[in-house]
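Peer 1: Listed next: structures, encoded as structure tokens.
Taken together, the values in this text are just the output of simple stated rules run on the coordinates, not laboratory data. Keep in mind that this is a model prediction, so the values were computed, not measured.
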Structure 1
Amino acid sequence: MFENKNRSVGSSSITLRFRNDILDKLKHEAAQKRVSLNTLATQVFTTHAEYDAFASTSGMVSIPKSLLITMMNRLEEEEVKKLSEHIARNEMKDLTLLLRGEHSLSFFLQTIESWLRVSGFQYSYHITDHERNHRLVIQHEMGRRWSLYFERLFRYVFAELSLASEPEFEVTDNVIALKVREESDYK
């Protein structure tokens, strides 16, 4: 299965009814974000359909960022590596299958992008060369141990996917950047 997340898809119109206080909050948020109420609603419903509806059943929970930073900083580097390997081998494939229905590089990166969007991390994700070259940059602002965790997590998942070419990583204390190529029948 090959999905182009940038392709144009149809849309339909519906009418929704909200309590006035909720509608006022939504209008205020849309104005703050400088988007229409329709755009905000589309973003909310898309996030729900692509991530939120499955997050709790897949074991995802909301925890304060400061707690996660504190906990990770108490681990030795070797423990961080073991943790990332455990999550990569025991959680990521299941999560990708649950959210996307297939475990491939594209679907894994789409799952990560949905998580990044919901988590509020700054990131950029670009796909070039007929959907084959992926570049993801995550600014997590959580410290060196988290950079190590993310790098190792991605390495383990990519190894499991048996990619034809070796992914490239750039890592700083608060940013991880990766380039990975997906082999495709589409040339």
Structure 2
Amino acid sequence: MVPQRVSLHLRVANPTAIADVVLRCVCDDFEILDREGRAGRGGFTNLKRILGRPADFAFVTRELARTVPAGHAVAGCDEGAWALAGAVALTLGVPAVLIRRVPKTYFVSYGDDPAIGGGRLAGERLPSGTPVRLIDDLVFSGQTMRSAREALSAAGLDARTASAIVWTYRADAAMEELSAAGLTEITCLTHQSQIPE
């Protein structure tokens, strides 16, 4: 029997003022390498800058919180998304799980059992089958979301949906891989095409 493939639904919320928030995070004064080692200049978007702008951070937190279905916990896809996931969890009054990109090997425990999570998960242990909404700042290749989903699934959690601030052109090409990884729905606040040059 061949497993049935589920298609991925991408939703772009595009709340008023999101483009302005993202543009305030653009750094164009220097050259920087992307995750794949390519040098880029003029237009690197560092969404962590939102953390230094309380009004922008509150706006993004509220808008991301609106994308989380009732009954879902949230999870920060990697260390760069932990602040967003924590703020969304606090806003909604739901549990959060934090996912490390690289496993930690010391003083680590997911809930009360260090054997669960493989050193990649932090937070209070959730019951098996709990629906979890992945939270990230930017979707580029989709690798971070796929890896986060895999880590949560290994711990028995149901992470098939996600939210992010920006969906990039490069992410358009990753739709099939994200779907194959088991993601069924991703809501982004904006698409790169909606940000003025």
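Peer 1: To test your reading of the models, identify which of 1, 2 gives -14000 for helix-only ellipticity at 222 nm (-39500 (n - 2.57) for each DSSP H run of 4 or more, over all residues; to 500) when calculated.
Peer 2: 1
Peer 1: Of the structures labelled 1, 2, one was used to calculate Kirkwood radius over Cα pairs in Å, giving 17.2. Name it.
Peer 2: 2
Peer 1: Right, something else. Quick check on the output: 24 is relative contact order in percent (Cα under 8 Å, 6 or more apart), derived from one of 1, 2. Which one produced it?
Peer 2: Label of the source structure: 2.
Peer 1: If P(r) over Cα pairs in 10 Å bins from 0, in percent, for residues 51-98 alone is computed to be 30, 57, 12, 0, which of 1, 2 is the source?
Peer 2: 2
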